[in-house]
Structure I
Amino acid sequence: MQSIEQLTAEILSLPSAARVLLAEKIIESLEFDTDPAIQAAWITEAKMRRDEIRSNYVQPIPGDEALAQVRRLLEQ
């Protein structure tokens with residue numbers, strides 16, 4: 001059996017699309033005790049945000065830029 005480090009190195013050598021698919025499958029494999037109503041609300045929210053980006057209603061910004069903006073707001 002491979003060590004976590006070996007497996008990680010092998011996974012990180014995969015193309016981006018393959019890593020995304022693998023990450024999705026790993027997340028799906030985790031068991032969550034989530035209230036179905038809460039899960040449905042999050043799915044609705046995620047789809048709404050996705051649609052806003054696809055329609056160019058909102059423009060996404062890089063995560064590091066978003067965090068910098070939040071930090072600046074918290075310092076005020």
Structure II
Amino acid sequence: ALGLAFVGLEINEFVHMEAEGATISRSAYISAFFTLVGTHGLHVSIGLIWMVAIMLQLARHGITAVTKRKVFVIGLY
């Protein structure tokens with residue numbers, strides 16, 4: 001839930017910043033901001049998709065040696 005909230009707030013912030021004229025080509029600071037925060041948002045989004053996929057596998061197959069390892073790996077991610 002927190003990951004979804006973060007991604008939603010980030011998208012909302014990017015939309016408002018662009019509406020105010022702060023685009024990626026405006027300055028080096030804004031360019032770095034969009035790149036770094038956007039990359040973090042992508043990281044969070046991939047993690048959310050990955051977690052949903054593992055939850056679906058757990059629902060179908062239960063806890064096995066393979067699913068146990070996958071849960072451990074996503075915990076490290």
Structure III
Amino acid sequence: MYFPKKDIVERLRKEYPVGTRVVLLQMDDVQAPPKGTKGTVRGVDDTGSLLVDWDNGSGLNVIYGIDEVKKFDTVKTI
């Protein structure tokens with residue numbers, strides 16, 4: 001298993017604090033939520049994986065360097 005350097009994990013924790021909303025772009029897992037699924041970050045573990053509570057009920061982690069998400073803003077300006 002690959003473990004990113006401590007400074008990378010700390011950067012991820014700052015970039016994705018608890019409560020950050022993300023949308024799934026790609027996940028390499030047969031049980032992955034569908035692309036476009038939204039979720040809420042509940043933490044970053046020591047391997048750099050994002051711990052996400054997906055809106056569809058899934059709890060699969062986003063693996064650093066393999067899976068892809070992007071942050072999104074839930075507030076819309078009209």
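Matching task: 49, 33, 28 is the computed value of Cα extents along the principal axes in Å. Pick the structure from I, II, III.
Values: I: 49, 33, 28; II: 52, 19, 14; III: 41, 30, 17.
This value belongs to structure I.
A value of 25, 34, 37, 4 was computed for P(r) over Cα pairs in 10 Å bins from 0, in percent, for residues 14-53 alone; which of I, II, III is the source structure? List each step's numbers first, then the result.
Details: I: 25, 34, 37, 4; II: 29, 40, 22, 9; III: 30, 55, 15.
Matching structure: I.
Figure out for me which of the structures I, II, III the number -29000 belongs to, where helix-only ellipticity at 222 nm (-39500 (n - 2.57) for each DSSP H run of 4 or more, over all residues; to 500) was derived from the coordinates.
Matching structure: II.
Just so you know, all these numbers are worked out from the coordinates, no wet-lab data involved. Nothing here was measured: the structure is a model prediction, and the numbers come from that model.
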